[in-house]
Structures are given as structure tokens and as C-alpha cells.
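Okay, got some structures for you below.
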Structure P
Amino acid sequence: MIALMKIGAAYVPIAPGSPLTRVQQVYEQSGSTLVLTDDSRLIESCPRAASLMQLIEADVVRTSQSLRAWQANDIAYVIFTSGSTGRPKGVPITHQNLAALLKAVFSQLTLGNDDRVPLLHSTSFDFSVWEIWSVLAVGGALIIPNRHELHGQAFTRMLVDQGVTVLNQTPAEFAMNQASMTAEIDKLSALRTIIFGGDKLHSRILVDWVSRCPLERCRIVNMYGITETTVHASYHEVIADDLDRSSIPIGQFLPGFEFRIRSGHGQADKTLLRGPLELAGCQVTSGYLNDKQKTEAAFYHSGHKRYYRTGDIVELTEDGALIVVGRSDNQISLNGFRIEPEEIESVLTQATSSSELLVYKATIRNTDILVCLVSTDEQLDSKSVIATLSDHANKHLPAFMRPMKYLSVSALDKNENAKIDRKKNQAFIEELQAGGMS
């Protein structure tokens, strides 16, 4: 990635183990000129694929004359996110966007050359952008753990052995890791900051940790952001009073951002107390790669400013705290990934033309998962249908978009226009969460 930056190229990360169909979609939509991989499937199927060893042996970059100074508006990277039409959306982020992110966050959070930050997230997840470039920009150390060091006791040992000072976590990851971290709290003397991002942060997962590790010793920062706004858009340092709230505020927007809260009548205003959030600023991308229709639907200009419709519903509380309370559409936030259920449904429907289905997020035993609700009538073997759907998901969807549970029902509820009603069918998921269905 550093080499690509050096030659003025952009990188397009793909999660390891992604289904071949997904990789080919990204490859075609991005217009990539080279696929660098150690996956034999891609080397065989992509005409411009090459392994790192092949590049080294070919001595592709021979002299410094091959280096090109990049411009501010050149694309630094493209991350593909879930798309409601069944195809992923490419979000191009420029060097200017990335530089604006670092400048804005560094105005609130100090990192230095003595910091040690682990790379815990896939490069296809934009949290990694912050992990990588923030610490390298200040001359600190980027720690790259082995796969077995990402969870549990091995994770905590890695933090201790590497002297990690700044830790980036989604709330779900921290919930899984905090027991082992708390058990070794005395050995985590170097850890001074935990940064949360990627999903709503609930106070309940912080209470036990803070009781053992006071905020004066290790501060906790909650950051809100979206791929389209270059990772982080807001900053909030958690204080003791926040633990009495249900959800931790997302805080103030970073320097360079302007926000609007849109009313139900379509009016935009900063003074409204609740509504869909729209953001403008130098971190906001220009739109989706080679997709004018989706760009026009999600972005608009007001004067000389370009606003992005985040789709997040925010609420301004009486004490001035800004909290994300929901969505204006069906998008799901899961473990840091923003997922369009319609994309999953579009892919799964290809495997079964005789069944109707919907995808939801459900919380089962304190764990958020994707659940596929599928209708199977008396003439269909529900186990066979579910097995077919699961197999199809494994072949055509990345891991973070695969339903963990399939729930068979006799029929999906419809509205007066005979169309499947997503809100009505939510009742099945609520019953599942309450333990009434299996």
C-alpha cells in the first residue's frame, strides 16, 4: 500500500477469502489495472492478476523514475460498500480527503512517534485507513498481529507484549475482548486510549472496564463516521456521566464539517432536535465510482458545498449531546460494516425462485447477527431451502454479509398492495429475540 502511494496509484482492498463473484464485481467496477494477490483463484480468473513474488521477479519498478508525485485530488483508495441494488458501491477517497481526516482528528487527539497501534481490521473496512495512516503519519509503529492474536487471551497478550498505546475497536469487538483485557489490566500499563467506531456505542459494555480502568488512566473516545465521509466525522471523549446514558454521544463534528438535520417536510436546519443527518466538508467524497445514479441519490449541492445524505437519524438531547437513534432506510450497521439488506436479498433470491425472503439484524444472547426470514410453503422442504440459501451465500457473499441464522415461516406478511412489508415482518425477529422462535 505504501508502494502504491509512492507511485501515485490508488489501492482497492478486497477482504481475504471473498467469493470470486464479489471480487470480479469489484475488479470490473473499479477498472483496476493490476490485481495483486496470493489467491490462486484470482490469478487464474483475473487477466491482470499477479502475485507479489511474480512482481518481484519481474522487477516491475526498476528505478525511481517510475515514481509520480500525486495531486491532492488524485484517488488514494477505493473501498466498496454494500449496495441496495445487489451490487457493491465504490467509494473513492482522495489524498485531500485523507489529509483532511488526519488534520482534523489530530486537532482533537494527539499521537506521536512513541505510539504503537495494532492493525486489527481488514483493509476492506475503512477503520483500517485510520489505523494505518494515523500512526505512520506521526512516525509511530504500526503493529501487524497474526490472525490468532485478534481475539481472547492471545489478543490481550499481543497488547501487552507489543506495548500497544492506542487501540481501535468496534463495540462488538470490545465486548468480546474486554473480559481477557480486564483480567490483565495491570499489565496493560502502556494502553492510554481506546477509540471506538463503526457502530453505536452502548454504555453497558463500558461500565465494568471503567470500574477497573478509570478514565483518568485510559481515556475512551467515541467517533462517528461513514466510508463516504472518510472514516471519522465526529469526536467525543467519554466522561463518567456518559455511563448513565443508554447510548454514548457521538460528540462534536470534526473541524471542516458542516451538518444539517432534515425535517420530515424536507427542510434542512441545524436547530432541529431530531431527523436525518446530512454532512458537508473536505472529507466528503465526490460520489460513487462510475455510478452517476447512486451519486445523485446520495449527494447534493447547496451553494458551493456538497452534502452527503447519511441516512442516519440523529437526536439532539436537552444537554446538547448528539446521539444516533436509527436509520431513515433499511441499512444495517453490524460490527462496523454498513450493510444494505436488499443486496443480500438480491443475491439469495438467485438461489430460490419459489421462496420469498427478507434479511434483518437480530440480537441473540447479546450478539448481533444477520437473520434471513424465508417463506416455505407445505410443498417445500424448509431444511433443503435453507441449505441451498446458506451454500449460495457462502459462494457469493463476503463473510460479513452472510446470515448466521435462517428462519422458516409459512408466509411473509404483505401490505395492501400485495408487496412484502418489511416492518410487519419485523415481528418475527422480535419474537426470535424474545426466545419464542428457533
Structure Q
Amino acid sequence: MPKALTPAAVRNAKSADKRTWVRDGETALYVQIEPYGTKAYVVRFRPAPGAAQISRTIGKVDDIDLDAARLRAADIIRAAKAAPEAPAAQPKRIGGITFGECLDAYAAGPCAEIKSGALRIAAMKKHCAAWLALPVASVTIDDAETLVDRLKKEGKGTTANRVVAYLKHFGSFIAKRPMRAVPANPFSELDRVHREVEREVTLSIPQLACVWLASERLGRPYSTLYRALILAGLRLREVAEAPKAEIDTTARLWTIPAERMKAGRAHHVPLSSALQAVIADALPGELLCPSPKTGRALSGWSKIGDSMHKEAAAIAEAAGVDALPEGWTNHDIRRSVATALGEAPVYADRDTVEDVLAHSRTKLERTYNKSRALEKRLAVLEAWAGVITTEVERLRHSAEASAKPKPDVAAFAADLSLNNSEAARRAGVTEAAIRKARKRIAAA
């Protein structure tokens, strides 16, 4: 009889050459371990004798604890057994329906319920374009492996992993009712080809201040976008696509609805005084950051990023700040803000930082802790705004001082020749420069 899992057993479970599962006693909960080491809780069961096995991923081991995973598994099993069985559909003719037609059905079905469904379909149409007109039954795992291997060789390992995940889910959809376009999932044995490494790039507070000043050089709406990213620690699209209707300046609260949040839950952003000033300075219109050309939400991040990199690098050099990390991205700003909040001089506690970032808590925490801690978050964001705006002003003055032209000693040569050095002194020429100019005049 399998032993019940413990947190230590989950933590110490080792990966093998292929995907493995460790069962939680006699329950339907398993720890699924990938060859590259990632662990996730999954529930695998049959809702009735003879029924097809159902497999559902609950979440990564790092994101959810064992007790919460057990509760979630029980909820999934209970819901599956209570749901009425869907009426049987006539199998579609194998080989007749195309990959593209199946993809359209997939977009209207399972993907319509996924927050990132539209992005998933767009990625599949882009990378699987050669298959769209082919009979879906003619696309094999060999074709898929060729595709992901090519993406990996092009240096797109993370993209290759995403395509693997998309194809496996898509293959499961077309093999089950009501589609039944193929007898079995053709991509079920497809494996990831790239070991993903956590990104470590962070920008220091002076470097973030350089980004702030660079955005001011580009003008609105880019200054609105980047200053809001730095002050609130939000994701790029959460700011770039924000309508002003979400923001209540009287209540000092920005409420981002669930459909615009990655976690699918509404996020409340207390407005610091600095962020209120940024919002008040935004371009007129319904959007916080409208495109200057179209009036719609900003896009074209590669061009904007190139301009930001050049301007920020120039400001850093002029102000004597360490060069910004090569290839820094907009999302690195969010990581940098999170890091700065937890360090001197803000010293925010971990839970408050996670709340500011709108990171997901475990289901158990969400069930019992309904506090939004808005006052605590506002205090942290006000403190952070004070830190970053002070640094911005310091660098602004430093950059202006370095850009100020030096007094032209030669321009005062005539005055010096007449022994009228007072005008030169008033213009900022030093005594040493005056003496050198006199020597040159005497030598001439």
C-alpha cells in the first residue's frame, strides 16, 4: 500500500529520465515529477467504473502546500462525479477535418475559458502554420518534435516548451468527445526540450531612476507608462491597457478587474501621491496610456524598448551611474521594484511585497484571509515613491551639471589682456584658468 505523502517526502522526491508520479497513499492525488525536476500536484481518477481517466493539474509544488492540494483534489473529484455525463457525439471522420479547423474548435472551446487563450491560439497559428491545411490525423509526433527542435536551435527554448504544452493540451482535446478527430492524442509523449532558468536581472535604484528620466525624454504616454511601472510594480499590460475608469483618485484606489489580471482575481492598487501626480499628468482620453498615433492601447514594445535603452544608457553615463544590465526588459522593472521594496530603506515585509505584486496565495490562505491590507500597502508605496523620486531628482541635477558647458577661457582673453579679470570670475572661470590665460597672452 502506498504511503501517504508528507511535505518532506514531496520536497525530497527525485526526478528520473522520464515523467514519474508519486501517489499520496490510496488517494487520487499524485506528485508529478518532470525529467528536468519540476514538480506539480495532479489528481488522476475515473469518475465511474469503466469511464475514461480524468487527469487535472492542481498547481506547482512551490505554489501550493500539500494540505491545500488534497482539498483541491477532493473538490475536483466531487465536481466530476456530480456532473451529468455529456451526450455522446458522432465521431468525426478521421482524416477529413483539418488541423486548422480543429484549432478553430479548440479556440471556441477550452481556450475560450483560459485567460491567455487568445495568445495560445495566436502562438499555435504562428508556429504550426504549415499544418493548418493538412488533415489533422496526418500531423504526427515526429512533425511536432521537428518543430520544437528547430525552435530550440533558434535559441527559442522557452517558446519551444510553450508549444509542447499547447500541443499536448490540443491533442487531448481533438482525441476526446465531442471532437474525436483522431483515435488518440498524437502529442501525448512530447517532452519539453529546454531547461528554463529563473531570470535574475535586477536594476538598482539609481538605474531605475535613469529609466524614469529616460521616459520623460520620450514624453507622454511613455513617461506615464514607465513611471507607473516603477511606482506600482505592476505588469506591463496592466498599465499599458488600463482605462482611466478603473482609477478612483478621490478614494486613492486603482482597481484592476479580474479579467485583466494574470491570476484571474481583481487587484487593488493604493495610489501614492507620486502615482496620483503621474495619473494627473497623463494624456487626455479614456485610456491611461493611449497610443499617440491610434488612440488605442500602446503596442510595439520592441521599438519603444530600443529608445528606452538608448536614453537610459545615455543618462546613466552622464550621471555616473553603473551601466544598466544588457538586454534588460520591461518585466525586469517589476522584479527590481519587488527587490527594492524588501531592502533598505523601505524594508517591507514579504507578505506586503507579494500583495503589492498581486501574486497568488494558496487556496487555504485565500479562504481564510480576506484582508487586502490597503493601508499597509499604501504606506509601503508612499515610502518607495519617496525613495525613487529623491533619487530621480538627484540624478536629474547631476546629469544637468555634467551637461553644462564649461566656461570658455579664450572668450575672456581680451578682458584679461586689459587686466580686467573680474568679468571672467563672474562667469565662473577659476583663478588657475585666469593665470594660464595670462601666460598664453604674455607668450603671444
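Here, each number is a calculation from the coordinates, and none is a lab measurement. Bear in mind that the values here come from a model prediction, so they are computed numbers and not experimental data. Cβ atoms are built from the backbone, for glycine too; each structure is taken alone.
For FRET efficiency 1/(1 + (r/R0)^6) of positions 231 and 247 (r between Cβ atoms, R0 = 25 Å, to 0.05), the calculated result is 1.00, so let me know which of P, Q that is.
Of the options listed, only Q reproduces it.
Computing log10 I(q)/I(0) by the Debye sum over Cα atoms at q = 0.09, 0.12, 0.13 Å⁻¹ gives -0.63, -1.16, -1.36 for which of P, Q?
Attributed to the structure labelled P.
Looking at structures P, Q, which one was helix-only ellipticity at 222 nm (-39500 (n - 2.57) for each DSSP H run of 4 or more, over all residues; to 500) calculated from, given that it came out as -8000?
Among P, Q, the structure yielding -8000 for helix-only ellipticity at 222 nm (-39500 (n - 2.57) for each DSSP H run of 4 or more, over all residues; to 500) is P.
So FRET efficiency 1/(1 + (r/R0)^6) of positions 103 and 295 (r between Cβ atoms, R0 = 35 Å, to 0.05), computed for just one structure, reads 0.65; which one of P, Q is that?
Q
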